[in-house]
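Read-outs throughout are calculated quantities, based only on the coordinates presented, and are distinct from any laboratory measurement. Computed from a predicted model, the values in this text were never measured in an experiment. Cβ atoms are built from the backbone, for glycine too; each structure is taken alone.
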Structure I
């Protein structure tokens, strides 16, 4: 019930008050993203944490001038792999073997299956798949932020190519997927702050098949 109460409290804040979010809260929000499930456990994305005011201003200019980008405490940018490569796949499988301390025949066979599939696919297909995995982690961060009573505003309204250039993502084999400003709502400037949350009823949303 406590988590549901926090999720009812949260909303996509349209104005933030520039108050600093304690680093320990930010760390836990990011850790929730790190612990999120991803396809084959590959975690095909990285998270950039932007605090630099000048960079925030540059990003704001290519994101419809949304004030939360510059008024937030920390701006999280979820950047997905531009494609799957043999090196990237092997690195995660090797890490699994190292952490678990043994090799498993079924796991190694699965490695070969992925190596024979992903690197041969069109990079755009691979990026779209990786971006979906980034969104899973992004959602975990939103939930964690609500639990920490930190406002988090999902932002897809930006020029991805321009953001990639600002953050030099293409040189790192990454492409921007989605952004998440973290901060605290400005109750005097945000027109949404006192409006009731609107969601479909469970009956309209959920179909039970027995």
Structure II
């Protein structure tokens, strides 16, 4: 059974729910209030076949405190595999929180995190991986251009669908995909959030208020 852990971290664009497996960061969810977080966890459980487990703050995880510390050291080897998977997922979350903090502080321009692509597949995953690998901080790409990069000219609409399905926004930066004619395009996290992320990266002017 897949181990899934989650936490919520604050950011300048609102609370973000982060979820991880031993394979990497698997989900980032915008506007993670209580209701949104609960719905996201239910979707994760349905898709991944395991109930997500909440973890403590980054400081608690680094110190191995609380229940996590006890769980990571099973007696007589019992449950060692599960504890190792939990610890691996926990490490991903800690690193993701740290790197997102550095990104929003303006001190990190490229995420270096293992990513679990379990929530994406087919054409959508192909497009998102091209975005992650080929569109760096402070740059943008058009839907048409991105379709051409993956060898599917004319599939701009499908690229838009792929962006809307992105399970790892911010880290896989779908906010960098814009309309070829200069429009900002759509965004699952809301256009205000997209503008804020583009402004952070210097693509748009910072808002006055």
With percent of Cα pairs over 22 Å apart coming out at 51, pick the structure among I, II it was computed from.
II
Out of I, II, which one gives 3.1 for distance in nm of label points 7 Å out along Cα→Cβ at positions 46 and 190 as computed from the coordinates?
I
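Any idea which of I, II comes out highest on relative contact order in percent (Cα under 8 Å, 6 or more apart)? If you can, show how the numbers build up before the last one.
Details: I: 37; II: 20.
Biggest value here belongs to I.
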From I, II, which structure was log10 I(q)/I(0) by the Debye sum over Cα atoms at q = 0.14, 0.22 Å⁻¹, for residues 150-197 alone = -0.33, -0.80 calculated on?
II
Structures I, II compared on FRET efficiency 1/(1 + (r/R0)^6) of positions 102 and 182 (r between Cβ atoms, R0 = 30 Å, to 0.05): the greatest is II
